[in-house]
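Input: structures, listed below.
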Structure I
Amino acid sequence: MSAVNAGERAPGGRPSVPLLAVAHGSRDPRSAEAVSAVFERVRALRPELDVRLSYLDHVAPSAEDALEELAAGGAGEVVVLPTLLTAAFHSKVDLPAVLTRARERSPWLRVHYADTLGPHPLLLDAVERRLAEAGAHAEPGTALVLAAAGSSDAGANAVIESVARQLAERGPWGEVVAAYASAAEPTPGEAVRSLLERGHARVAVSGYLLAHGFFSDRVRDQSTAAGASVVAEALGDVPELARVVLERYDAAVAARHAAV
């Protein structure tokens, strides 16, 4: 779908601030396909909005190129959305550095930096949706592993642990634990084995991941080998994600806060 012109107006005659989503990017084409599908939903929900998609690595266009294109096309401001489930190195260091360079090249372009997608209550709904699609439901005889990519940022991992606690409260799972495909412990396989050893009859695993790719494959392979009964898909193209995107966009437009 082609982008709406940056100057197109929102309902009521007000200029629409373009939305530039910045995803991590992956060599695995399934990842970009899933992210693109999410933003097709966003466009369908708000067709008057100029929605553009860029990446930090591996996939074109880069965030820098996308910002340069917006500036060259006459945009005066833009909302930049870090399309990530947690705030960690990419949203705290990588992307702000990109925005700093963009401001130096195009000082007239006002950049409003939105919050990362997570944490958000709608993402809990998305996790439960994927689990239900895989045939897993909260019940005392089933434990749940929430498997994220993992980060060297302790705060980001703490967010995943908080999400796991919230899922436990929504239960009634036998137990809910967080696990990480890289950079932190336990791994998905370790978490599954530990829960089975503690006497849980079944273990379900949910990949708390934005899209299919290297990490989702690792989660599935490790979890299955360790004896998981069900491994749900990555979140991908679920309606909850599109709604979170628009909430983050609307909040950034309302606040008109500057990029860090």
Structure II
Amino acid sequence: MLKQRILTAAWLAPLALVGLFGLDGIAFALFTAAIVLLGAWEWANLAGLEAGARRWKPVLGLGALMALLGLTGQHLASWPLWLGALGWLVNLRWVVGYPARLAQWRSTAMRLAMGLWVLLPAWVGFNVLHETGGVWLLFVLLLVWGADIGAYFVGKSLGKRKLAPRVSPGKTREGVIGGLVVTGLLALVFADWQALSFGATLALVAATAVVTLASVVGDLLESMLKRHRGIKDSSQLLPGHGGVLDRIDSLCAAVPLFALLAGGLGA
């Protein structure tokens, strides 16, 4: 398993870096669309569509909507980001209320709708942040990775209080605090690098804390859906790493939210 994970990471990491920071314009939009549509194929399974043409219909529908937004320039608009922000408030309510509120989202139609307000804003957020020159896209990627690393090490060494035991038993409140500390330090480093004013630095630190917590909800949401479906990984597309959604679940929450907040930071 470890060898498989290393081999996958050996080609996946360079591909992701080249795609995210080596492409521009339509090429970047298509690259990120391909990632999101792979996630949509996995989401269809989480929604209860296991195989056949029915599983591909929501993927094709989302692809058509993304093409329409791209052709009209709406892939850089703010309204899909607001859709995502409102959607994640609903997702938070369902994660916190699991399993008591299961009846509110257990239908296939509702889970597909959930996928729309998770995946479409994530794609738009990637494109909006890329338009800033890539600095803030790099920041939000490092933010999510830093939050994961901080949560893992602090949770493993100091974690005692469970965060959401019915959704993801391994996550702890101490781990979340560890992630917040790491991303807070990252925000200070970026503020110094970008020569932000004192007020803008405070705004960045505050935005970072909010987005870090959102990334945790993104992880928990996918865990909740997988638990409901009785599966460990969203797919086996990435040997040793699970599926695409397993790699971008936190980003799906963090990217659109940070794209909304980045305008106030001078991005």
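What follows is calculated from the coordinates using simple rules that are stated; it is not laboratory data. Bear in mind the structure is a predicted one, so any value in this text is a computation, not a measurement. Cβ atoms are built from the backbone, for glycine too; each structure is taken alone.
Numbers at a glance
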item	result
Structure with the greatest value (metric mean count of other Cβ atoms within 10 Å over residues 33-40, set I, II)	II
Label whose coordinates, when helix-only ellipticity at 222 nm (-39500 (n - 2.57) for each DSSP H run of 4 or more, over all residues; to 500) is calculated, return -13500 (choices I, II)	I
Structures I, II, by mean count of other Cβ atoms within 10 Å over residues 81-88: label with the highest value	I
Comparison of I, II - label where distance in nm of label points 7 Å out along Cα→Cβ at positions 49 and 129 is highest	II
Among I, II, which structure scores highest (criterion: Cα Rg over 2.2 N^0.38 Å)	I
Per distance in nm of label points 7 Å out along Cα→Cβ at positions 17 and 145, the highest-valued of structures I, II	I
